[in-house]
1. Out of I, II, which one gives 21 for relative contact order in percent (Cα under 8 Å, 6 or more apart) as computed from the coordinates?
2. To which of I, II does the computed value 0.65 (FRET efficiency 1/(1 + (r/R0)^6) of positions 66 and 410 (r between Cβ atoms, R0 = 41 Å, to 0.05)) belong?
3. Rank structures I, II by distance in nm of label points 7 Å out along Cα→Cβ at positions 330 and 346 and report only the one at the top, that is, the highest.
4. Of the structures labelled I, II, one was used to calculate distance in nm of label points 7 Å out along Cα→Cβ at positions 282 and 394, giving 1.0. Name it.
5. Output the label of whichever structure in I, II has the greatest value of distance in nm of label points 7 Å out along Cα→Cβ at positions 26 and 162.
6. Name the one structure among I, II that distance in nm of label points 7 Å out along Cα→Cβ at positions 194 and 418 of 2.4 was derived from.
Structure I
Amino acid sequence: MNEEENLKRNLVPFADESEADFVLRESDMSEENFKRQFYYVYRVRIDTIQPRVEAKARLQLGKDKKLTELQNMKKGEEVFVAGTILKKMKYRPSVLYEFADEDQELPETLEGGVSLSAEDDILELEDDRQIVKLRGNVNAGKFTTGFVLGFYGHQVQDNYFEVKEVILPEVVPQLEWPLVKQDSYVLFVSGLSLTTDSRKNALVITGLNLLCRWISGELYFSDEEEDIIQNMSRVIFAGESMSLFKGEEFSKATTLTLDTEDLAPELITELDDIFSRFSSILPVDLMPGKGDPTNDLWPQQPIPRVIFQKSIKNEKSFRTVTNPYKFKLADIQFVGTSGENVSNMVNLTRDMSSLDVMQESLECGLIAPTAPDSVDAFPFRNKDPFIINELPHVFFGGNQKQLDHRMAHIGNDGAKVLLLALPQFSESYSVALLNIRTMEVTEYNFSPS
């Protein structure tokens, strides 16, 4: 079937909105920046989000409740305090292997992974001058280091604060949901995870070939599927296309240049063939993720297009983009990541699913609250690119254990966001198809067996 002759694509308007937040400037990558600690990032975070916490406190506690600095608390007096959360954990990521060597059993996450959160984890609250330990009506298993939150309660000892109420930040505004008049679809593929294991690669590539034949119109089985294919407007590859580069060459990269001698040419060739085929059919956006050939520090910059010699011939339809990635389709605003932020939060909390931590991130105004603590990030001086200043309509995270989604209500003003956890293709052979008119999510499986 000749795709150009037989399939008329009904594409919708698209805009990449990542430039302001996630594209690095030369000043961000200077050697001087890497001599600094992350004080400035947290300073920007506090200065931006704490006023939102104070605004929420006025609604939740009453206008007469003013912020009290930790050093000015009086024992037994009911006060409102705010600051940055620090989570003291028995099982930090750096000691995971030590405990594993001792056959120590770690609890599982809801998705079946390893949870590093324990019952005796302690939350601390830090403001500019003091730190206190939190106890009482606060669930340490729900939060991670990096959130900016408020608490109402009283000091019970010099370094303990008894919490009566938790105060989240005021939710940021959301653009009005646009009216999309016709069905239009965006396809999400995540975690190809090609490695030096040729047998595993062959299975993944076979599955991708089936997917490619389907979106080209060769494998549809009904009029409904033909309609879906004709109205498919974009493919998003949401990170971790390769599981080869684990950060030694790139984790501390301070430039965006890439030595092609460091690359595995056979894997690049296979990926280039894949992306070339897909981008000859539909517009393709390729996000980086852990293991991909770009900087390891967040926000990750686009994988250099030059390494994909076939794909770049499809100049207008093949794009390499940032991670996180922000864009609009038919005025629907998307924000998404390769999923490292999501998986990290799931591992550092208890009884929280991928969707739970994604919703919590939106409610607290941070795409990646654990950056730079346990998700490596650039030591910015004047900004924190992970602060959310406007709620998206769709928030997605790649490389999760399974496909999951829900329409979440954020705050009390009627804002709703579609949360979308994407499965890892190399494990599931599944992709997610989103109808941006109805917000219906459908899983399609292209298992080679």
Structure II
Amino acid sequence: MAKRYVIVGGDAAGMSAASQIRRQDPEGEIIVFEKEGVISYAQCGLPYFVGGVVAEKKKLIARTAEDFHSRYNIDVRLYHEVLQFKPQDKQVRVYRRQEKEEIIVPYDVLLIGTGSAAIVPPWEGRDLPGVFTLKTMGDAEKLLAWLEEHTPTKAVVIGGGYIGLETAEALHTRGFKVTVLDLAPQLIPTFDAPIAEIVQDALKRHGVEVYLNEEVVGLEGDEKGVRAVVTKNGSFPADLVIISIGVRPVSELAREAGIELGPRNAILVNERLQTNIPDIFAAGDCATHFHRIKNAPDYVPLGTTANKQGRIAGVNMAGGYARFAGIVGTAIVKVFDRTIARSGLSEKECDALGVPYQTVSIKARPISHYYPWEDEVLTLRLHFHRDNRKLLGGQIAGGGGVDKRIDVLATALFHGMTIDDLQALDLAYAPPYNSVWDPLQQAATVVQRGKE
């Protein structure tokens, strides 16, 4: 008898799992429940869709429900919202939103891929016209539809993280006067302050105002729309507000079903993406992610991780064996003409963990000194263990060449290399692409000279 696989959530983790299950089990019945009307799309591309860099919605959609059915015989049911997991009966309770009825669906193996949701504090005025989040395709479509009917000119982005800053750039591109507010004393607090300051400078050079240490207490306006964002320090005029202060794992149903949660209430999973309840797996933004440097479960919701975890969960659900090797916290973001990237631990994380560490910081050209280069030099910060010299983390900022170096650093961190190993790497060199000593190796050389 064919095994029935039920997947809750039709984005990166869920659809990666579904595709892998079909490869492993050609005869199995695969049902995917998705509460919205679109699946398998690039959430990370939404700011570029809003900013006009991506002109059409369809370019963000990898495959439709019809594609999955015709090519893989996967039954994707849109507008189906799962209301309850019933592990004792191996069932899920589902609300069919279009039919306005509930059904009970049994499963043999269940994957929870419910993702994450935008955090929206209970501020007065949060539901005013002109106030949006930018987490889902539906959010982006609502925002763009509203912009077609209104002519706002002053946008306030609450939150200076990755999506907040990408959205600030997108709105600036559309001609808005943009202000970014953040509660923290720096932008993108997962970065060290000197790197965050480079992004802040890029925003200011392009006319985006940045206010830090601003605690939002509410939004003012009326039935016509929002007029201002109010903080403890003052009021900021706005006829468009984007709330972008982070995300949380959607794990409430899992908790109610007795599934164990981990950091930040994400669903706790092992290396095979299994939960504490037999035949229930979890993957993606709703689940924990083992951090190789911290040697502990963590919560770092990124699209790359969701795709990997979904694939691995699918193999294991279908009876195979695969393990998730973990993350090192690698991320990158472009803000106007500057790019910043990180991997491993930040200064704050090293301090919080009580790790004895040293930091080396340098500036370097990403190419040979004689080859024409009009962009900004790279700024690199590397953290390494004071005793065993193992790399702990690093961050890079600049114009071109940031992405190449952060991937080299991420690989070194993933494999537990030392600062000395970094200097010994055999990296590509030609004058238009690098100097004979890559900037990462230059940083390692500074450390070695200090040791000598």
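1. Label of the source structure: I.
2. Label of the source structure: II.
3. When distance in nm of label points 7 Å out along Cα→Cβ at positions 330 and 346 is computed for each of I, II, structure I gives the biggest number.
4. I
5. That would be structure I.
6. Source structure: II.
Values quoted throughout were computed directly from the atomic coordinates according to the rules given, and no laboratory measurement underlies them. Note that this is a predicted model, so its numbers are computed, not measured. Cβ atoms are built from the backbone, for glycine too; each structure is taken alone.
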